[in-house]
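Each in structure tokens, the structures are laid out below.
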Structure 1
Amino acid sequence: MKITITKTTTPNVMPPEEKLGFGKVFTDHMFIMDYEEGKGWYDARIVPFGNISLHPASTVLHYGAEIFEGLKAYRRSDGGVQLFRPMENIRRMNNSAERMSLPLLDEKDALEILETFVRLEERFVPKSFGTSLYLRPFMFGNDEALGVHAVKRATFMLIASPSGSYYAEGINPVKIMIESEDVRTVRGGTGYAKCGGNYAASTRAGERAAKKGYSQVLWLDGVERKYIEEVGAMNVMFKIDGEIITPMLTGSILPGITRKSCIEVLKTMGYTVTERLLSVDELVQAMEAGKLEEAWGCGTAAVVSPIGKLAYGDKEYEIGGGKIGEVTQKLYDILTGIQWGKVEDTFGWVHKL
């Protein structure tokens, strides 16, 4: 595809890697492409990073017609740059677009956009292990008229942010509260789509948990209010009596790429991985019987996040002595090793630029 590039005349200064944080510093440029019904996608362009202008009646502002993705570019020790399973992100974005009645992207074009953009912004890919260039593709409807209808005009954009190590001070298990009031999504809704509304609806419970001293909430399903779904904005896995169990994808759970990668790695390690409904009662019974050996969240930002304590009602349960478990640590070491090029990629996941 043809991508027009207009380079900035005021390049940003890359901050010291130890001061990067997450999502606060942005690269010099952004990608924009427009869509119109009957015309398709057009005017693919990379321009200097800056504000965008929207009509006050724009669809995204009134009806939440918006989706996004998140993936990273990693710096290898030889200086090269690589992506991790980018086609999985592209395909998930199209699944989200279909659910939200937004236009689909051509897979080949989407990959070319990612490659072209990262090559242009390569100087912003930090060098230290654990750091990365976080890529945020997103799409929104921008019809300039009120009224609920299928999107006829849309915009696809890509911005990037050099990010520091998620575990700059080491991996510390977190405290999680099982949420019994709010629900994240319901089956038949938008749970499997990566759309902003899912995250906005989850913040109230997260804030309540934070006030009680917990890092995040463990979500229950929105229909029967009894089955485990996600932890915060991550997928979740449990090691119970030697078996790895993760909630099955019922349509209300985001099909995580890290989740998928964890399952594939665990199977090569010889573990039995079961995707099924897991009730909160079964989980509590496992904790009370001392059979819950490990629990962890998995997602793009943290890769894995060990859970050291779980609270349900007025009881709090410690998991694995409050320390990171052996399986969790191995998953982290293998996945990050592949992502940063320190471990051989026997799965064919790495996409080198």
Structure 2
Amino acid sequence: MNFNELKSTYEGKRVLLTGHTGFKGTWMTLMLKLLGAEVKGYALPPIEHNALYHEVRAELYCDSVIADVRNRDKVEREITKFNPDFIFHMAAQALVLESYKNPVETYQTNVMGTLHVLDSLKSLDYPCKTIVITTDKVYENFEREEPYEESERMGGFDPYSNSKACCELLTSSYRSSFFNPDKYNLHRQSIATVRSGNVIGGGDWSGNRIIPDLVRSLFNNEMLIVRNPKAVRPWQHVLEPLHGYLTLGAHMDKDPIKYATAYNFGPNVEDQLNVEELIKEAIRIWGSGNYKVSHNQNQPHEANLLRLDIEKAKKELNWTPQFDSKKAISYTLEWYKAVHDEKDIKEFTFDQIKTYYGINE
């Protein structure tokens, strides 16, 4: 779908976005602003002092509720009071290494937070389309060459990945038990899940993520330490999956029964770079930088190969990636260069969205 088609769906509609203060959530808030939606955000405050949410003043573009998704009563009150047309549930503990440090909090936030959102839908007497955002890491990963399709087995080695697999199973159970598509006329709730991962883009300052770690090393003229140089991931710019989520929501709005299912969003199968190749490309674009590989044998397990099959999204949603990996890296580094050069980052971020959609003002 192009921008105008999306706008015809979301303009004037009530959209509840959990996790709106995060990296992806902030980009989504700005996109929904351009589409003319009325946005309510629900999330904890940003962790980083230089968070994208603060830098672009995203609170101006939504009704921001600062609260925890683990607070069941608060979640239900805010959802039922707002009576949303759409819910995008992004709130999560989203870091693999952090999940090793705090597994209980990871499961509480990711699983119980999702449960609270889904259970609140039982109180709605108005049609709503809900999209639960999980991750590419929900699959039982055998590190094979063949990409994973949506129908394959859920799993997850580390607590983060496994907690998100639990979210997929939880959503499937609630859809079958309480919001069965066969009885849509009774409950009028349509629920889908979306799986994407290794998203890159401007404004991600999280620790233990390759692009933020690289950018910090570039800013400070320091050596980047690389954990898994040969690991292959489905790299994609943040605008790609977010456009996919919005496209899915628009299809659900037209046919809430057909599209109440799961979708992968990622790069084309032939478009793959390992971590070291990504770093080299980023350093080439930046014009400087150095890295070295860590040989720490005691670091927590992280998968070395993961690929997604995106044919379902292509066929059913007419969604396809607009950027290849190198374009995604270039678009990302341009944003961080804008920060480094002290440009107006709010304007620059909006301009990147407009350029992605071909909007000329």
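Nothing in this text is a laboratory measurement; each read-out follows from the coordinates by a stated rule. Keep in mind it's a predicted model, so treat the numbers as computed, not measured. Cβ atoms are built from the backbone, for glycine too; each structure is taken alone.
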* Where does the value 1.02 come from, among 1, 2, when Cα Rg over 2.2 N^0.38 Å is the thing being computed? -> 1
* Per FRET efficiency 1/(1 + (r/R0)^6) of positions 56 and 272 (r between Cβ atoms, R0 = 41 Å, to 0.05), the highest-valued of structures 1, 2 -> 2
* When helix-only ellipticity at 222 nm (-39500 (n - 2.57) for each DSSP H run of 4 or more, over all residues; to 500) is calculated, the result is -7000; to which of the structures 1, 2 does this value belong? -> 1
